[in-house]
Structure P
Amino acid sequence: MNGGGERLQVTEAFSSFAVDDLAAARDFYGATLGLDVSSALPDGAGPLWVRVGDEPGVLVYPKPDHIPASFTVLNLSVPDIAEAVDELQTRGITFQRYPQYEQDARGIFHGEGHSIAWFSDPAGNDLCVVQMHETN
C-alpha cells in the first residue's frame, strides 16, 4: 500500500542500540571484538559508530536507564564459526547456553542454513557470531 504519494527518498538505512556505558562499549567493540569504532560526533563525544569494512555501521548510543534487549541486537557474520568462537573465548568472551537449543561443546547451535553462538556485551545486550551455510 503506497498511500498515493511519492516514494520516500531514503539514502541509507542503519540500526542502533543503547548501552549504559559508552567507554566500556568503545573498549569492548573496538579492543575485544576488533571492530572499527569511531565517534559519531566531531568533538569525539556522544554516540559511536561500529563498522565492519565498508558497511554503513551500527550506531551505539548511551542511555543511562538502559535495559538490555531481550533479543539479539547485532549479528556478526563469520566464515568459520568454530574458529571465531575459539578466538573470542581467548579474548574473555563467555558464550551463552539456551535450554531450548541443542548446542555443541563450544556453545554453537547448528541450525538449518546457519550455525550461531550467542554472547553479551558489557551492557547485557545479546550479540552473536553466525556462519551461514548453503542449503539445497
Structure Q
Amino acid sequence: MNLELTKKQYRRLLDLVYIGNWILNSTREPDDRITDYDDVESKIFSYAQSAGMSVVAQMRRNGAMGPSQMYEDGGIHDAIADYEDGVFFEILAEELAIRDMERESSAPGDEDELTSRIDEYIEEFEENGTDRIYIEK
C-alpha cells in the first residue's frame, strides 16, 4: 500500500495517530497496552525524518520510533485536554440529568426532558465550570 500525503497532511496524520494512541493506551499499565496501536504509531513516526520533520520523532528505548519530547510539549496535549474537558462535562451533565429524573420519578425514556436537563447542566458548566458543584455530607 502506498499513501501519498503533503507535508501538512503528514503532520496532521501524526497528530491523529498520536491522539488515537493516547486515548487507547495512556491509562493502561505497560503490560496491558494495545501494542498494535503502538506499532502503528511507531511506523507513522518513522517517516518523520524522510519528510523533513526529524524534530517531531525520536528513537525510544525499545528501538521503535515515537514522538519526540518537543512534539509532546508542542501543544498536542492541549488538544487532548480540550477533548477530555468536553467529554467530562457532557458525561457529567447526562449522568446528573438522569439522576435528577430518577429522583423525581420523571417518565423514563422522555428524551426531550433528558435533553433539556442536559442542556441546563451544560450551560451551567460553560458559565461556572465545577465551581458550584458541592457534595453534601
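Computed from the coordinates by the stated procedures, all read-outs in this text should not be read as laboratory data. Since we're looking at a predicted model, the values are computed, not measured. Cβ atoms are built from the backbone, for glycine too; each structure is taken alone.
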_Starting from the value 23: which structure in P, Q was relative contact order in percent (Cα under 8 Å, 6 or more apart) calculated from?_
P
*Match the computed value -3000 of helix-only ellipticity at 222 nm (-39500 (n - 2.57) for each DSSP H run of 4 or more, over all residues; to 500) to one of the structures P, Q, and report its label.*
P
_So if we calculate mean projected area of the Cα convex hull in nm² for every structure here (P, Q), which label has the highest result?_
Q
*Parent structure of the calculated result 8.9, given that mean count of other Cβ atoms within 10 Å over residues 27-34 is the read-out and P, Q the choices*: Q
*asked:* Say we calculate mean count of other Cβ atoms within 10 Å over residues 11-18 for every structure; which of P, Q gives the highest result?
replied: Q
